[in-house]
Structure 1
Amino acid sequence: MQLSAYSDYSVRVLMQTALRHPERVTVDEVAGTYGISRHHLVKVVHDLGRSGYLVTRRGIGGGFTLARPCEEIRLGDIVRLGEESETVIDCKDKDNRVCRIFPACRLKGVLDEAARAFFVVLDGYTLADLVKQPAKMRAVLGI
């Protein structure tokens with residue numbers, strides 16, 4: 001399973017914001033730190049703000065900060081926000097026809113079980129767990 005770029009960027013934005021807390025962070029700073037397109041990050045930051053993870057401020061002196069403590073931001077929730085579905089496969093082709101072996105196949109059930117386990121593990125971690133070595137992370141990121 002591979003995370004979407006959106007989920008990846010969401011986690012990166014939150015990590016950098018946590019490392020800079022309580023200072024405000026800007027989209028340009030995150031884009032520069034990670035070498036990510038500013039255009040992509042604008043949507044991510046907007047959605048994280050709308051979802052209650054960031055407090056955003058537009059204009060001169062603008063930027064964003066965490067809307068809640070790191071310990072309350074579960075990694076599983078952030079990844080769910082960025083993924084279209086928790087389902088790995090849907091057993092349909094591009095024309096929306098059900099796979100021929102679907103009635104007898106167990107693959108979908110196995111993959112669904114694996115996806116549930118994946119999110120159970122992610123739900124066991126918070127943003128605070130990801131930034132436990134703030135000084136080292138700041139040094140590596142140059143912030």
Structure 2
Amino acid sequence: MKTNAKTLVMYYSFTGHTKEMAEKQAKKNNADSVEIKESKKRSKWNAYLKGCVQARKQSSTKIDEVNIDFTKYERILIGAPIWAGYPAPAFNSMIDMIPSGKEVELFFLSGSGSTAKTRNKIKKYLSDHHIKVSKYMDLKS
């Protein structure tokens with residue numbers, strides 16, 4: 001990949017921690033930034049009960065429409081929080097938007113990080129969507 005390639009940072013943030021990290025990544029990489037929002041705002045109660053179940057099942061959720069021309073970007077960074085050991089459901093909705101054959105870098109925020117089993121399931125999920133993971137970062141929030 002070119003060092004001066006156009007970069008996109010896409011992220012979903014529930015508490016603001018992922019947003020903070022995404023903004024740092026965008027600034028560091030002189031990148032465009034897009035915040036993904038769920039169409040129906042979750043309460044903390046809903047996020048930690050229903051959202052965690054959806055995360056473990058690697059389910060998607062309805063998100064607000066965003067128009068991104070992925071052909072403009074050679075580098076895509078995707079960030080999300082980890083819920084119950086898996087990315088929040090909005091992450092899966094972001095993956096559904098990415099064209100087949102693209103390569104992405106992932107960054108996840110959590111209180112405990114993800115396990116090797118989780119990382120392998122996430123990478124398989126992306127592989128099933130014909131998306132290659134070039135970098136994977138677990139960050140503590």
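Readers should treat all values here as calculations from the given coordinates under stated rules, not as data from a laboratory. Everything quoted here is computed from the prediction, not taken from an experiment. Cβ atoms are built from the backbone, for glycine too; each structure is taken alone.
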TODO: Have a look at 1, 2 and say which one yields 34, 17, 13 for semi-axes √(5λ) of the Cα gyration tensor in Å, as calculated.
DONE: 1
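Quick check on the output: 37, 20, 16 is Cα extents along the principal axes in Å, for residues 45-92 alone, derived from one of 1, 2. Which one produced it?
Details: 1: 49, 25, 10; 2: 37, 20, 16.
Of the options listed, only 2 reproduces it.
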Open item on the list: Can you rank 1, 2 by relative contact order in percent (Cα under 8 Å, 6 or more apart) and just name the one with the largest value?
Closed with: 1
Task: Ranking 1, 2 by distance in nm of label points 7 Å out along Cα→Cβ at positions 29 and 53, the structure that comes out highest - done: 2
Open item on the list: Looking just at FRET efficiency 1/(1 + (r/R0)^6) of positions 61 and 133 (r between Cβ atoms, R0 = 25 Å, to 0.05), which of the labels 1, 2 belongs to the structure with the highest value?
Closed with: 2
Open item on the list: I have -15500 for helix-only ellipticity at 222 nm (-39500 (n - 2.57) for each DSSP H run of 4 or more, over all residues; to 500), calculated from one of the structures 1, 2. Which structure is it?
Closed with: 1
